[in-house]
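Every read-out reported here was derived from the displayed coordinates using simple, explicitly stated rules and does not represent laboratory data. Quick caveat: nothing in here was measured; it's all calculated off a predicted structure.
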Structure P
Amino acid sequence: MDQQLEDLKYPIGRYEPPTGYTQKDMEEWIAILSALPSWMDGCIENLDHDQLRVPYREGGWSIQQLIHHLADSHMNAYIRVKLTLTEDNPTVKPYDQDSWALLPDVEAIPVNVSVTLLHALHRRWVSVLQQVDAAALRRTYYHPEYKRSFPLWELVALYAWHSRHHFAQIMALRDRMGWGH
């Protein structure tokens with residue numbers, strides 16, 4: 001992949017799983033999860049119907065698809081957190097995010113519905129994460145696609161990156177298109 005495409009796909013770089021975490025890391029990751037819904041408010045501010053349908057890169061998802069994807073993905077992550085906290089190494093259900101991005105609701109439902117969902121979801125998610133202790137953060141879930149168990153703290157790290165990743169994709173497109181913010 002050429003560097004320009006790599007930069008468009010991964011404006012903050014590819015996800016690199018941490019090998020551990022500190023309390024400060026966890027606080028930063030949770031702060032990102034707390035901030036994401038407000039970031040999405042800013043991402044869609046003053047964008048019209050046609051602008052929301054512009055892909056962040058050639059062959060990539062539109063802003064509308066990205067925002068609905070965030071809601072879909074983060075709902076799945078929240079449920080994985082709850083399963084991990086209440087079951088012993090539960091097996092999570094993978095899903096085909098590319099197929100989900102093509103379902104009719106993604107085109108039919110305004111993005112503000114998913115942004116509103118993100119506000120409510122992240123409030124619940126952040127509340128749970130702020131109240132768990134180090135032992136709970138070491139609890140694991142099994143992901144059959146990767147054929148391994150993941151500790152809960154690693155999920156938090158991943159979704160903090162995921163939040164920043166898609167926010168950066170949208171903001172980079174706004175900058176390239178001169179749409180301001």
Structure Q
Amino acid sequence: MRIVLAGATGVIGVRLVPLLTAAGHDVVGFTRTPSKVASIEEAGATGMTVDILDASATRDAVTAAAPDLVLHQVTDLPDSVAGLIFKMKALGRVRTLGTDNLVAAARAAEAHVVAQSVAFTVPGPARRPVEYLESAVLGARGLVLRYGQFYGPGTWSDAPKGDRALHIDTAAQATVDVLSEPSGVLEILDSGVTRVA
């Protein structure tokens with residue numbers, strides 16, 4: 001399968017690129033940071049600098065890639081949980097405007113959409129963009145992956161917290177394993193993958 005991976009240099013994206021290529025997929029990885037393109041290519045994918053908040057650039061890049069699937073793994077999170085309050089607006093834009101742009105680009109390329117969401121409660125202002133993302137993806141007959149709270153290298157926690165936890169490596173492997181699932185919502189936790197819609 002040919003896959004556009006938006007967020008290829010994020011905490012889960014860097015794990016997905018080698019897993020996807022090892023599984024035989026042809027991957028085009030998007031990053032907002034030009035200096036990170038080389039790391040995508042070193043992992044076996046084609047790297048491109050694309051800001052998913054730019055609708056025309058996103059559409060052009062996706063249609064040029066001609067993927068079977070667009071995998072939305074973009075967030076805009078700080079390095080520590082303490083800085084989250086300052087990133088809420090940016091994260092919301094990625095989940096709303098960014099999702100709209102990726103869904104529109106996927107439609108133009110006649111590609112399936114898979115996007116990350118969350119399997120835990122977030123504060124009210126942050127919940128609306130999550131609900132928006134899920135509605136947009138499901139409206140495009142895509143697949144929503146509700147991840148538990150990440151822990152492990154590169155995340156905010158080294159150890160699981162509560163029963164909604166998900167090791168980052170488990171998240172990446174589970175994502176690769178479910179890419180061919182039909183439209184709906186899957187919850188991915190350390191305890192396993194469950195279809196909830």
Structure R
Amino acid sequence: MCSFVYRGTASIMGQKILLSAQEIHIILHRLACQLLENHLHFKDTVLIGLQPRGTALAQRLVKILKEDYQQEVSLGFLDITFFRDDFRRSDKTLTANKTDIPFLIDDKKVVLIDDVLFTGRSIRAALTALQSFGRPDKIELLTLIDRRFSRHLPIQPEYRGRQVDVINHEKVKVMWAETDGQDAIYIVNEP
């Protein structure tokens with residue numbers, strides 16, 4: 001089990017670096033190896049990234065599995081916007097993303113992928129949304145960051161990159177080179 005250690009010092013606007021690009025690279029390769037150990041050939045396993053932030057993680061894992069281990073992996077993306085329990089209760093405007101699952105999930109092993117596991121409510125919404133696409137044989141959860149003492153629901157990942165303990169008003173900010181210009185994970189103080 002990974003232990004939590006702050007890496008680096010405070011930077012602009014109360015941000016502390018949690019993981020550097022090199023550490024993220026190492027964790028992604030470890031997660032890919034764990035998936036490979038448990039699913040071996042991916043014939044009956046599909047990966048589904050949760051929109052919007054789980055998709056970059058899912059794409060990176062598929063790239064590692066293809067390039068380093070010559071595995072063909074089915075990859076889909078799931079939008080959970082309309083399945084969230086705060087959909088009608090929030091004052092903020094929620095923006096829907098595109099669901100793209102171009103394969104059947106009946107009798108498949110599904111690995112749901114999200115960048116940060118916080119309260120567990122997004123995963124509950126994903127489980128509900130997934131029912132629209134069939135009945136999988138098994139569902140597993142992979143998350144890059146597991147905020148362990150903030151769960152509202154009894155949901156735990158089978159695969160986790162790093163487990164962290166952060167104060168409730170702190171936010172974990174995952175940045176990807178493809179969308180944010182760098183690979184880094186920060187702890188951000190929010191007022």
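Comparing P, Q, R, where is relative contact order in percent (Cα under 8 Å, 6 or more apart) highest? Don't skip to the answer; put the middle values down first.
Working: P: 37; Q: 18; R: 24.
Structure P gives the largest value of relative contact order in percent (Cα under 8 Å, 6 or more apart) among P, Q, R.
Here helix-only ellipticity at 222 nm (-39500 (n - 2.57) for each DSSP H run of 4 or more, over all residues; to 500) was calculated and came to -10500; which of the structures P, Q, R was it taken from? The partial results should precede the final answer.
Values: P: -20500; Q: -10500; R: -8000.
Answer for the origin of the read-out: Q.
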